[in-house]
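Below are structures written as structure tokens.
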Structure I
Amino acid sequence: MNMRIMHISFSIVVVGHDCNPTILNPDFLLYQKIVLPEWQWELGSPIMTTPAIAIVTYTNGVSIRVEPKRFQVEEVSKEIWPPDSHIIHVARRYIEVLPHVRYTAVGINFRSFIEHHEAEIYVRKKFLKEGAWINDSPPLHTIAIKLIYPLSNGRLSITVDPGRLQEGDKVGEQEKSGIIINANFHRDCQGYPAHEQVITYLQNVKEDWEEYNTIISRIFGVNDDS
């Protein structure tokens, strides 16, 4: 069966101590050139700013989130191509503006979807051999898989789950059945300050993206549908 992969989300998470959610707002992002004016991003849902969490969202599917122990920027779209995404600049510039936060780890995350009408059966047969764990009562319905690979200063985790993807943006629109794949390239930071190490990790997005696609292609034999 010739399956195609759809890339639907790309995010960057930087873990740190004493991140300050109260500074996050659209004016701060523009003034510090974290979000560039020439991008002409339009604000989406109402801005949330509290001591516990702050979120700024845009109509193009990008959201920026700060909590006391982490900073996250995410792009959700059906036309994701991470190496060219503006959120790499957003993450890097945010770290450059706030170099004195005690950063401890970086996560580069990809989320993809493979349409398959019998995803539960496919995943079970792909990854699980026959045995009593399948056929005994109650019968096994489905499984979820987690694969972990070593990285320098960290690890790559890939989870494979049967699931559903909503085709449109409105609640109630038709959903597709298939396989949801989440990949997390996690790398630890050493020492303080660690902002330069964080920026170095952010420069790995292209290589991480290529490695992720190689692994997924090898496992599923899929074609990139980007």
Structure II
Amino acid sequence: MGERIRNPKDKSNFLCPMMVMLGNHSSPPVHFWAGRYPNKIGWLVGPSGMTKTKVRKWMPYALDNDAFSAWDNGTEWDEDAYFKFLEWAAGQAYQPRWAAIPDVVTDPDATFRNWEKYAPRVEQYGWPLAFVAQDGMTPDDVPASASIVFIGGSYKWKWRTAPEFAASCPRVHVGRVNTLWRLRRCDELGIESVDGTGWFRRPEDEFAILEDYFSGKPDDQMSFERDFLEA
């Protein structure tokens, strides 16, 4: 693995390993990795994880909006909880890498409307803003004021269009990356960061794989191998 230019379109020649954001999971291996593999691991924290998260100086983090969780659970997204969460983050000693503006899963028109509604308010906190791309969008649809493109949307659309966004946008985050194969693919594309919670379903297996991934082992030397389910 090792450091390399993340994206050919990035004129700053920014060198950085891809960061894996493991929810706001706080088990001992996660903190161990944060010290052993700096800038390779972080947290993606949403409003629902606010009360369970203690920000640490060694753990980079970014702000999710919990729109996907609401959509996935069939519940209404909570605007008040989102802005209470932003106030919580603003009061922390260590500030987030970026904040995801509320999106509407698989609905590009509603996502654009949310950007127009919420981006000016969130911008006042001074954090880089992440635009969550949805089905049917292209890199040309990304608002000029967005610092990061967060590839959301449906599973098939996301993986079909990830190479296009990676080639066109300097900073890209991919959501819901829960298999080794997808980690490898994002790394090859020059993605800046990914998130996923599926690694905790069988931690005795997945943690061994993540350790080997962070340490840069090739696939044929991984300590544990199995057929991964897409997630």
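Which of the displayed structures (I, II) returns the greatest value of mean count of other Cβ atoms within 10 Å over residues 60-67 on calculation?
Details: I: 19.1; II: 24.4.
Largest one: structure II.
For which of the structures I, II does the calculation of helix-only ellipticity at 222 nm (-39500 (n - 2.57) for each DSSP H run of 4 or more, over all residues; to 500) return -11000?
Considering all the candidates, the number was obtained from II.
Computing semi-axes √(5λ) of the Cα gyration tensor in Å gives 34, 21, 16 for which of I, II?
Checking each candidate, the match is I.
Hey, distance in nm of label points 7 Å out along Cα→Cβ at positions 36 and 68 derived from one of I, II reads 2.6; which structure? Don't skip to the end; give the middle numbers.
Details: I: 3.6; II: 2.6.
Traced to structure II.
Taking relative contact order in percent (Cα under 8 Å, 6 or more apart) from the coordinates of each of I, II, which one would give 19?
II
Computing percent of Cα pairs over 16 Å apart, for residues 44-163 alone gives 59 for which of I, II? Present the calculation step by step, with values, prior to reporting the outcome.
Numbers: I: 74; II: 59.
It must be structure II, since only it matches.
Every number here is computed from the coordinates shown, using simple stated rules; none is lab data. Predicted model only: the values in this text are computed from it and were never measured. Cβ atoms are built from the backbone, for glycine too; each structure is taken alone.
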